[in-house]
Structure P
């Protein structure tokens, strides 16, 4: 998890909007790491004073990956679009495995 210095939410909002590609690259990397570790949620970042935390619950991971894929395609970041598709496939496979275990 990334620990961010204390700043106002306005500063972080502006940073996230101005660096969307970089932020989504980080999110995809964290999601892949979470899938590899079979985490129940994906921790993204928190502020030093713990007033701001960001994480993704497991049931929203695919939505974030789809958003990331869209950002990468629009920005013509095809290498990261390909990586995102691979992580999406991993997520689907993990979901199928979990479903099969719960049925058995």
Structure Q
């Protein structure tokens, strides 16, 4: 397969229930930033909701980062981030939580 046609599969996690939803394929060069939010239908919540995108090769944002945001409530009632992840993580470190 040529480099132009390579596809990476993003795992998507619901910001409401925290469960893994339907994966999204991304073509080479069309990747989103680590922790990108995308509104998708959640198969568990049965509603359209923001999902966090996680790629297997991301080092800047991974499943543990998403779980940290869920545990310490960095998503609001609409599934949006309350604080940018780097600021949120820095505050948790400052408080000695992580």
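The numbers here are math on the coordinates, done by the rules we state, and not lab data. Please read these numbers as outputs of a predicted model, since none were measured by experiment. Cβ atoms are built from the backbone, for glycine too; each structure is taken alone.
Given a value of 39 for percent of Cα pairs over 20 Å apart, calculated from one of P, Q, which structure does it belong to?
Label of the originating structure: Q.
Identify the structure, out of P, Q, from whose coordinates helix-only ellipticity at 222 nm (-39500 (n - 2.57) for each DSSP H run of 4 or more, over all residues; to 500) was calculated to give -21500. List each step's numbers first, then the result.
On the way: P: -21500; Q: -5500.
Among P, Q, the structure yielding -21500 for helix-only ellipticity at 222 nm (-39500 (n - 2.57) for each DSSP H run of 4 or more, over all residues; to 500) is P.
Please state which of the structures P, Q yields 26 when relative contact order in percent (Cα under 8 Å, 6 or more apart) is computed from it.
The read-out comes from structure P.
Once distance in nm of label points 7 Å out along Cα→Cβ at positions 33 and 81 is calculated for all of P, Q, which comes out largest?
Checked P, Q; max of distance in nm of label points 7 Å out along Cα→Cβ at positions 33 and 81 sits with P.
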(message) On distance in nm of label points 7 Å out along Cα→Cβ at positions 41 and 65, which of the structures labelled P, Q is highest?
(response) Q
